[in-house]
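A.B. asks: What follows is a group of structures, each given as structure tokens.
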Structure I
Amino acid sequence: MSTLIIGFLIGCAFGAILYLGGATSYRRILGTLRLKDMWIIKLMGTAIGVGTLGIYLLDLGGLANMSIKPAYIWGVALGGIIFGIGWAVSGFCPGTCVVGAAEGKKDAMMTVGGGLVGALLFSLAFPYIKESLIETANFGNITLASLLGVGGIYLAIGLSVALLGVVFFVLKDKYE
């Protein structure tokens, strides 16, 4: 089976989980942003915890190829700021806006459109901002594991256990 088809099917499954988990519900999103409804945080924390360990195990088994991207601080910081502003304004992150658009939500469709316009503008501006945004604070293909001199799988196990522990034993909804 083609890699693109597998990726598409995984994306569909992830979208279904987001939909069934209520991650596109205005009430859930607002409750999450107000730190009163922990359901979406628990959903994403579980996905990150399981996914982190899963990808490292797949990589160890030769079934995945981890490709570490360069750590360029200004680009990552600016991207994080844009991401945060976009989420606060629209109420959607990139995954949930696609799922919301598939549900027929007009605000999610506008968010997808805005994201596509933003991507186009960035691609047009990239040749002009590459030097200042990427080259000035580029630390190369570093990882926490390489900085600490340990195998990535050990950090993945620790992070996954800690994150899943927080999700299942620490986070509580204000309504519980």
Structure II
Amino acid sequence: MALSHAILVSLLDRPQTGYDLGKRFERTVGFFWKASNQQIYQELHKMADAGWVTAETVAQSDRPNRKVYDITDTGRQVLEDWAATPTDPPSVKEELLVKLFALGDINTETILAELRRRHDFHKTRIAYYEGVMREYYPEPKKLKARQRGRYLGLRLGILSEQTSIKWCKEAIDLVSESGSE
């Protein structure tokens, strides 16, 4: 997947500025697809040049003018073509696992601190996800198609966080035992 596809998906809801897209990414797509504001703006310019989005300049009296982007029919076709392309499972680059490969040769307390920090991170993230679930998706079977897609993404996030929390607990227990040997 390219950043352009994530932007096109975000523009399906409504026209948005680059700033709006950046903020939206932080709260939605950004949990599984990272992009800086600068990357979003660069991609929007490329997409406008390719005809995938239009950019309407909106004059503002007290601030610089805003550019509001909207998906075009060409952009919708690009999105449709992309959706029809098979996806590969994600590749994993997990630095913590590499550190665990050094267990026994590096300070156990350092690893335990990292595992505890990771555990806390996942607990915070799942609390956020569960709050979003309660607020926006209390009855999944009553959701419209686009909402069901978001619900399913959120559901995978919750399940992943549950698994990560369980793994962190197991890792902390096992590393704690190995540190006392």
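A.B. asks: Here P(r) over Cα pairs in 10 Å bins from 0, in percent, for residues 76-131 alone has been calculated and equals 18, 26, 25, 20, 10, 1, so which of I, II was it run on?
C.D. replies: II
A.B. asks: For which of I, II does Kirkwood radius over Cα pairs in Å, for residues 44-91 alone, calculated from the coordinates, equal 12.7?
C.D. replies: Label of the source structure: II.
A.B. asks: Given a value of -0.72, -0.73, -0.79 for log10 I(q)/I(0) by the Debye sum over Cα atoms at q = 0.18, 0.20, 0.23 Å⁻¹, for residues 116-163 alone, calculated from one of I, II, which structure does it belong to?
C.D. replies: I
A.B. asks: Now a separate question. When relative contact order in percent (Cα under 8 Å, 6 or more apart) is compared over structures I, II, which one is greatest?
C.D. replies: Result for relative contact order in percent (Cα under 8 Å, 6 or more apart) over I, II: largest is I.
A.B. asks: Have a look at I, II and say which one yields 169 for volume of the Cα convex hull per residue in Å³, as calculated.
C.D. replies: II
A.B. asks: For distance in nm of label points 7 Å out along Cα→Cβ at positions 4 and 68, which structure out of I, II has the highest calculated value?
C.D. replies: I
Read-outs: derived from the displayed coordinates by stated rules, not from any lab. The model shown is predicted, which means the values in this text are computed figures rather than measured ones. Cβ atoms are built from the backbone, for glycine too; each structure is taken alone.
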